[in-house]
Structures are given as C-alpha cells and as structure tokens.
Structure P
Amino acid sequence: MKKQELIDKINNGCYHSLWEVEDNIPRELPQVEEGLELDEHRWYSTAVNVYKCEDGFVGVWGAYQSFSEMQTWEDLDVICEACEYEEYTTVSYRPKNS
C-alpha cells in the first residue's frame, strides 16, 4: 500500500480509535512505532502510530487509551487523522557501564 492510499483511507473513513484503524488496514502493513506523541486528557489519551508503506511512512493520530469503562470510543468524539511522516535519528545518553 502506498502512503497516499493509506492517508486517504484513514482521512476519508470515520475511525474513532487507533485500534479501529488497526482492524481496518491490511495486516501485511508493518507498524513501526506505537504510542508516539502521547497526550493524556482526563478520560482518555491520544497518540500516533506509524506505519511503513511501500513509498515511505504514515503517522495516524487518534484515541489510544480510554480511562473509563463507562464510555465508548465514539463518546470521546475523536476522529483519527493520517499524514506523511519521516524517519529521523536522535542522540541520547546513558550512564556508562564500568
């Protein structure tokens, strides 16, 4: 699947959670990252999952966690959105093992 195909599928659909997106895209499309840009609200959180397409990466933003058993994904009023993402390298530091 190409990037634009996935972006169109997500943005033209009406997916209320990242889990609903996962259930509706091809299984062979690899997810390379989960839970990026985590943003916690009172009753739920949003995040971005990144998928590797034939011609690049697509990030899908949407509802990631629900903190209430009394609400459905639709109750959150969050509709998933997709856009092109790019891979980049970061530098980090940790204690050196002696």
Structure Q
Amino acid sequence: MIQDQYEEIFEVVYITKGAVGIGYRLFNEVFFGMQILMSKSKKIISVINDYSCLNNKCSEFLYQPIDHVEGFGMRREHFNRVMEDPQAKLLKIEIARNYKYTL
C-alpha cells in the first residue's frame, strides 16, 4: 500500500514507472475506480498527495501498486516550501483542477 485512505499525508509521491490503482474503502471492501499507468512513452510524471499536502488534508483515496512501481518522494514540509515560490504558486490552480476533475 502506497497510501491508505484517511491517513495523514507525510510526503508527495512521484510515480515514474509502473501502475498504481486509485480506490476507496467502503464497508471494509476495496473498490478501484482509476489507474495511473506510467511508461516510457508517457512524458508526464504522475503525482500522488500533492493536493492533500497543499491543503493539509488526510488522504481521501487509497493508492495501491498494481504492477512493479518506481518513483520518489518529497517530504510534505519541503514540498510546501517549494510551492511558496512565485512560479510554483501558478501550479496550485492546476493541482486543484487535476484533483477535482481527474480523481
């Protein structure tokens, strides 16, 4: 399990390779509604927990590896410090839009 539902967020995870299922738990049964698939042909790195770190929220979804996954993480306090940069502040709108409409 990469991140469980309703857990406190400690880091932002950048998935560089592999497949991750995004789901939720209802009555102790897990349902997956979406999948992040990263490959060499996809040029954008998928990010997990960026919205939750920016807004100091717990995880609303659970993230579980489906296939072998490679990635790296950034601690929440370092991520929030990077997001204070004027150019990074422009990304906050895109992060919120991506979370609301994609997830």
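For mean projected area of the Cα convex hull in nm², the calculated result is 6.7, so let me know which of P, Q that is. The partial results should precede the final answer.
Working: P: 8.6; Q: 6.7.
Value 6.7 for mean projected area of the Cα convex hull in nm² corresponds to Q out of P, Q.
Taking helix-only ellipticity at 222 nm (-39500 (n - 2.57) for each DSSP H run of 4 or more, over all residues; to 500) from the coordinates of each of P, Q, which one would give -4500? Please list the in-between numbers first.
Details: P: -4500; Q: -8000.
Working through the options, I get structure P.
Starting from the value 31: which structure in P, Q was relative contact order in percent (Cα under 8 Å, 6 or more apart) calculated from?
The correct label is P.
Given 19, 49, 29, 3 as the derived value for P(r) over Cα pairs in 10 Å bins from 0, in percent, for residues 20-75 alone, which of the supplied structures P, Q does it correspond to?
Q
Quick check for you: by mean count of other Cβ atoms within 10 Å over residues 68-75, which of P, Q is greatest?
Q
Where does the value 17.0 come from, among P, Q, when mean count of other Cβ atoms within 10 Å over residues 4-11 is the thing being computed?
Going label by label, the one that fits is P.
If distance in nm of label points 7 Å out along Cα→Cβ at positions 28 and 44 computes to 3.3, which of P, Q did it come from? Walk me through the numbers on the way to the answer.
On the way: P: 3.3; Q: 3.9.
The read-out was computed on structure P.
Rule-based calculations on the coordinates, nothing more; no lab input. These figures come from a predicted structure and were not determined experimentally. Cβ atoms are built from the backbone, for glycine too; each structure is taken alone.
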